[in-house]
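In the part that follows, the structures are each spelled out as structure tokens.
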Structure 1
Amino acid sequence: MRITRYAASLAAAGLLLTACGGSDAGNQAEESADNTAEVAEEVDFPAGSTMAELNEAGTITIGTKFDQPGFGLLNPNTETPEGFDVEIAKLVAAELGIAADDIEWVETVSANREPFLQNGQVDMVVATYTINDARKQLIDFAGPYYEAGQDIMVAEGNPEGIEGPEDLAGKNVCSVEGSTPAQNIRDNYPEATLTLFDVYSKCADALSAGQVDAVTTDNVILTGLVAGSDGGFELVGNPFTTEPYGIGVELGDTDFRNFINDVLEEAFENGDWAAAWDRTAGDISGTEAPEPPTVDRY
């Protein structure tokens, strides 16, 4: 597969997270690389539709995260991202008649997901991407395909005694610019000091170094970081929001959005969605696949 915007520093961070986690994160990455969706053959799409154009091109450009174990983590051995988001993206590509080897993966961090879709740099984004009304003014969403919740990660033993967001007052809390968790802290917990980076691996590094007291984002992202910390971090385990993850596409491309929704609902029913969870996020977190959410065909 081809990788664009491959950053050496982030690859190093991904390698650190994999190495710190012992075999779990590394095994997840190696195993998911061998599990790709069955590619549909003899597909037929309406002329001029995004689906027809992508199928004719034989390739698709997909934005995802490169630093999130279990959802989108760059494997330094294969130089490809792996995780639940990646497997969901492969399911959509396969129904377009596009094999995993023909996907062009682009790193999307929280702050650049809308611009990348608006500028045509990617065809879709699958990147722990919370659906909300503000973002719907800029892009369209298919899904949700998963529902997470904002939580807090602390150092082992929870030395600051943080049990929930109310305990963040006076604490230095790390999150990522452009994310809904960061905005939630700004809006609802202003007594916390917010430190922002572009990727969560830098927040994990800051927590390890004692530069911040806590890291906050969606619980599934934090679970991956905890699994990769070799006992250095722990999850507070008190989610305080609902974060429905959707697949971002260009604003107004209703046909493509409906197509992806059809793919998701079929994957919910035939077991492909649960199998993707089990070999990625479920594998490193030790959790079974939850009940899939209900697709919102707004």
Structure 2
Amino acid sequence: MKVIKSIKEMQAFVLHHKKQGKSIGLVPTMGYLHEGHLALAEQARKDNDLVIMSIFVNPLQFGPKEDLSTYPRDFNRDHSLAEGKNVDVIFYPAAGEMYPQHPSILMNVNDRTDVLCGESRPGHFDGVALVVSKLFNIAQPDRAYFGRKDAQQIAVIDLMVADYNFPVEIISVDTIREENGLAMSSRNVHLTASEREQAPVLYQSLANARTLISEGEKDSERIIAFIRGEIAEKTDGEIDYIEIYSYPELKTLVELEGRFIIALAVKFSKARLIDNIIITNE
């Protein structure tokens, strides 16, 4: 498995293999890999001749009070895990390689970002869109792989691909969970022992809400109140948001019909966790 740190070297590698007619799958990550990332790599391995995994903690998607400096990093561990999934190349650029100077042209995402993490983390998706567009231009993938835990991110990237005519297919992969239902996340390492016991309540509340909807509940406010009560009663976390929107449009719903997302974010002492479920209710 190769490790490439230079953009020029990465582009030259891609061009060489493109000329041979090989398909390329890209798995963008910020490292500190877990089973969710590895599931993306597994799917990319099935679909493509070559698999490129990028590991880059993108400073432009972190706010001034967010966890950029403490975001977990362990490249040796990541290297071993990626190699175990037959990743062909890790693209591992430094921040100075990706941004040798402050970008002179920034991206401003106007749609699907005024709710959920876009509302509580202003500018976050502008940074995501910029780095993903750079990765698409560097790696020239035929397909790019993202986990459904970050469902709003997928909705935004889908729009970006359509707006800017990137010749890449976006593949979304189911959220990978621990046995207790907790969504895999690099930030889980920051949970205390007691918070780790509480964190599965996030998904349990979503699953219970799904049951209520299947039994006929269609009022979004009642569902939100139910989830809020579950989390407030059973965890010490501070609720950032619990919201329901059409998906992928992310528009307000009064009655729960069609395809929609129930999403939440909860802040624990040193970790902000997100989770969601997507439901189709005819």
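Which one of 1, 2 has distance in nm of label points 7 Å out along Cα→Cβ at positions 45 and 269, as calculated from the coordinates, equal to 3.8?
Considering all the candidates, the number was obtained from 2.
Which structure, out of 1, 2, was Cα Rg over 2.2 N^0.38 Å derived from, given a value of 1.02?
The read-out was computed on structure 2.
One of 1, 2 was used to compute relative contact order in percent (Cα under 8 Å, 6 or more apart), and the answer was 25. Which one was it?
That value comes from structure 1.
Just so you know, all these numbers are worked out from the coordinates, no wet-lab data involved. What you see is a predicted model; the values in this text were computed from it and never measured. Cβ atoms are built from the backbone, for glycine too; each structure is taken alone.
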